[in-house]
Each structure stands twice: as C-alpha cells, then as structure tokens.
Structure P
Amino acid sequence: MSDKQIAIFAGGCFWCTEPVFSQLKGVSKVESGYIGGHTQNPTYKDICNGDTGHAEAIKITFDADVVSFETLLEVFLVSHDPTTMDRQGNDVGTQYRSAVFCQNAEQYDATEATIAAFSEAFIYSASIVTEIKGAETFYPAEDYHQYYYDKNPNQPYCMAVAGPKVAKIRAKYKELLKD
C-alpha cells in the first residue's frame, strides 16, 4: 500500500520544473498547469501577460512512503532561484513567481521550517521570497505542455534552461533518481 499525496510548486516555467521532478523515485505523475489566480479555466495565452494572477506550476503526485514532501521541497528550493521576485532567469512576471501551494497544515509547517533552515544556513546570498499559500484550484495546462521537455529535448529553450536544471538535480541527488 502506498501513501499517495500531492505537492504543488511554482518555480518559473513549468517546462523547466516538470522534468526535475518526473525523474525522482516515488513520483508517479507531474502535471503542468496554472494556480493562484482569479480567472476560471485560464489558458496559456491568458496567463502569459500576468494579468490573471496565476503562476505556472506543477502538480506532483507522489508516494510519501518512497519520497517525502520535505525531500521534494528541498529539490524544489535547489532547482530554481527562490530569491528572485516574479522571475526565473529571463522569464519575468508574476506567472513565474516562486510559491508552494500547501495541501494541508503539515505541508505548510514543513515549508516554513525548510525555508527557515535554508535561510539560517545561508544557502542563498539573498532572502528567499517563495510564497507559502494554501491549496487553490489547479488548472491543468494544455496537452502540448505536459511532459514538454521529454517530447522536445532539443528545443532551444529546453536545452538552455530546462536541461541544466535536470542535470543539476541528477548530479546532486543521484540517490533519488528512478532506475
């Protein structure tokens, strides 16, 4: 029997965050989508200008008996820059903000504790600005966004941005990778 749980992270372009987590043991599904805005059923075109308030995010289905929420949270904080407000690299706007959308009080407490530990350890030279929010409606992105990196590894953006993130996590967390 497994302990299936959900984690929702926003850390910039979902093309770049999805492949980071889909390679981890215990992760059965990673779905790209939109969360945290005020428009119902947003599309990619709707959220691109930042007016809907949504963030590009990923919804991770994982087995907590294999990989903990805290481990996924650590990978999240290491895989992107949680110190930049409303941007990741060249992607700028509220849709690229860093946020954790907690599914319950345990995730909220774990997120606060992990961010505090990262801050106290001076992992980054600037303050972590990752938002900690309660669960909100997650809207799946269009089909062509799902597992985009796996389908388009030679696309220039994937090669320049997603590829290095995947490689960074593969090097730092070898023990967490699927066989």
Structure Q
Amino acid sequence: MSTQTIVLGGGCFWCTEAVFVKVRGVTDVESGYSNGQTERPSYEQVCTGMTGHNEVVRLEYDPDAIGLREILEIFFLIHDPTTLNRQGNDTGTQYRSGIYTTTPAQQQVAEAMVRQLNDDKVFGAPVVTEVQPLRNYWPAEDYHQDFFEKNPYQGYCMAVAAPKVAKFRKTFADRVKA
C-alpha cells in the first residue's frame, strides 16, 4: 500500500483528529503544528499566536481507498471555512482554516475545490481556507494525541468534538471505519 500525506487545519486539532481517525482509508492521524516560523513550537507558544503556526492534523491516507477530494469534503463539513482565524469560541491565527499540501497535484485539487465552493456559494460567504505547501510541521505533545478518544467526557470534547463526529457519521456513513 502506498500512502499520501495531507495536513489540515480546521480549528482545534482535537476536533479534527476525532473525526479523521474514524475515516475509512485514512491510515494514520497525528495532531501537530504547521506553517509557522518557530522551530519545535510548544502548545503554549502556538497558543500565543506569535509563532505563525496553525493547529493541524497530519493525515496519512491510502489513495486507492479514499480520494483527496472526499477527504476535503469531510474537512469542509466539519468546520466553518468562512471565518478567518476563528472556529466557534477558538480565536487566533492558530485556528485558521488551512489545507497544507505535500504534492503539486494536491495543491491543484485543493485550490480547485475552494474555487468551486466559492463559485457555487456553498456556504453563503466566501471560503477563506488557505491552501499552501506544507512547511515547518511539528508533532504536538503526546497528551494532545488521541485526545478525544482518551477524554470523551471532557467538557470541550462533549460540546465541540462530539457533534462534529456525529455530523461526520451521519453524512458519510459509508466512510466510517468498522
């Protein structure tokens, strides 16, 4: 099996990770930070908004099992791509909507999808998702990995992550891992 990597920023990485670990065809999910200027940033540093990093999830996926376009459809379902530097109550550049590509082909697919969503006015407001090549990726601290799975009854997980997982399960039932 040959996998590909794509990195997505859709607000808090706990929420994005909680969904993508359940997607059939996604073989690995890691929470991290990308597209900032600081080397090896800590969560505390990223939270200041001063590192330029975004909270992201790095996905490894099998392109024979799931296409990039379908991954991006799930991504756009589970967050608001029309708010700049904000997802719900989470505000700051570290919560921006972003697609960070690892190949020119991914870049083309992502740019075309954002263009189509805007042309079709799917969200009723412009999509502000940035599409850039992946730069300066760093894994998040261990306690952030699999956070929702380990803490399903934590307040933020119940209020924010669980509804996103439910929305994914309902809309993409055929994509949920068994």
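Laboratory data are not the source of any read-out in this text; all were calculated from the coordinates shown. Owing to the predicted nature of the structure, the values given are computational and were not obtained by experimental measurement. Cβ atoms are built from the backbone, for glycine too; each structure is taken alone.
Among candidates P, Q, the computation of distance in nm of label points 7 Å out along Cα→Cβ at positions 60 and 124 that gave 4.1 used structure Q. State the single structure among P, Q that was used to calculate distance in nm of label points 7 Å out along Cα→Cβ at positions 52 and 68, giving 2.3. For distance in nm of label points 7 Å out along Cα→Cβ at positions 52 and 68, the value 2.3 is produced by structure Q.
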